[in-house]
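Please treat every number below as a calculation from the coordinates, not as lab data. Worth saying up front: this structure is predicted, and the values here are computed from it rather than measured. Cβ atoms are built from the backbone, for glycine too; each structure is taken alone.
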Structure I
Amino acid sequence: MTVDAVDEPFRTQLTVRLRDGDSLLGVPLPGPCTFTSGSDSKGRDVDILWMGPDEYLVLGPELSRESSDLEAALSRESAAVVDVSAQRNVVRLTGAHAADVLAHGCSIDLEAAPPGTCVQTLLARTGIVLMVREEGFTILVRQSFSDYFHAWLADASLEYV
């Protein structure tokens, strides 16, 4: 198989609005159109995505808005945290033709996008957050578009399986 799509259920997603700061949960804050990955103080893998000038999306397992690490990180800053975990599904797309499948419905030039790139864009007329990784892509799609997205993905993948 040259394309593999796997749902990543139960990922915590926290929107953090933060004016100043250089890290969150021990992970450096990303610059525009990028994301950073790292481990928090408990060794859990955390991704922080730049969503706008003072907005970040934190992805990780079993994080909570009331997390002591998060509260400590934000206590010195003017910040707001909202749990948006139920808003989007997380899908990991890998394989030799993963970029080709995405090219069927996405206008982003994926060959020019290095790993660490994170953009909000349209894929098959559906708003997504697209993360470019060394091993493929992570796609965040709104829950209400999930069935449509999976059907589109299956159709776009047919020629590669």
Structure II
Amino acid sequence: MMELEIGLYDWSALPCRKCPSAAHVPGDLLRMARARTLEEAEPRGIDFHVIQEGWTTKTAVPVARVLMAGLADRGISPSARHRFLELLSSFTVVDDEGIAEECRKAVRASTWALYEEVLSGRAKGTAAYAYWLLQDVETVPARLERLLATARHLLPEDVCEED
């Protein structure tokens, strides 16, 4: 699914903070998707290239769409899923509100993947990222409340303290 989304963009025409273009980004996304450990799933071609702390390039928007496509693939390892959600969480709160909103739209388009992540019970830390993203993008508050009532035990305690 990631390949389908990757193919929609001319990555060589997208900006990168460290390289002449973002042409290297699809390869890094696919490498992350194949990773089995958190170390292997480090976003080396994304960090400092597409995003650094609060700033980003417009390349974050197609990256967010590719990451959401990746979450729909059940073959993606828990470590890769964690890194995908970690990046998505960063993209939705960047300083450029226009880019942040476009990233939130990408997340909003596939919210069921986030619900599945929370309900899967794979990893509490990863579920926390999915839940925080849902807090940012869910348009039906009752659905999020129902998720919390059903899956509170699948989330870290500190996530539930906020609610």
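If helix-only ellipticity at 222 nm (-39500 (n - 2.57) for each DSSP H run of 4 or more, over all residues; to 500) is calculated from each of I, II, which structure is the one that comes out at -4000? The read-out comes from structure I. Of structures I, II, the largest value of relative contact order in percent (Cα under 8 Å, 6 or more apart) belongs to I. Thinking of I, II, which structure, once FRET efficiency 1/(1 + (r/R0)^6) of positions 12 and 148 (r between Cβ atoms, R0 = 41 Å, to 0.05) is computed, gives back 0.40? The structure behind it is II. In this comparison of I, II, the computed figure 30, 29, 16 for Cα extents along the principal axes in Å, for residues 4-59 alone is attributed to II. Computing percent of Cα pairs over 15 Å apart, for residues 44-91 alone gives 40 for which of I, II? Attributed to the structure labelled II.
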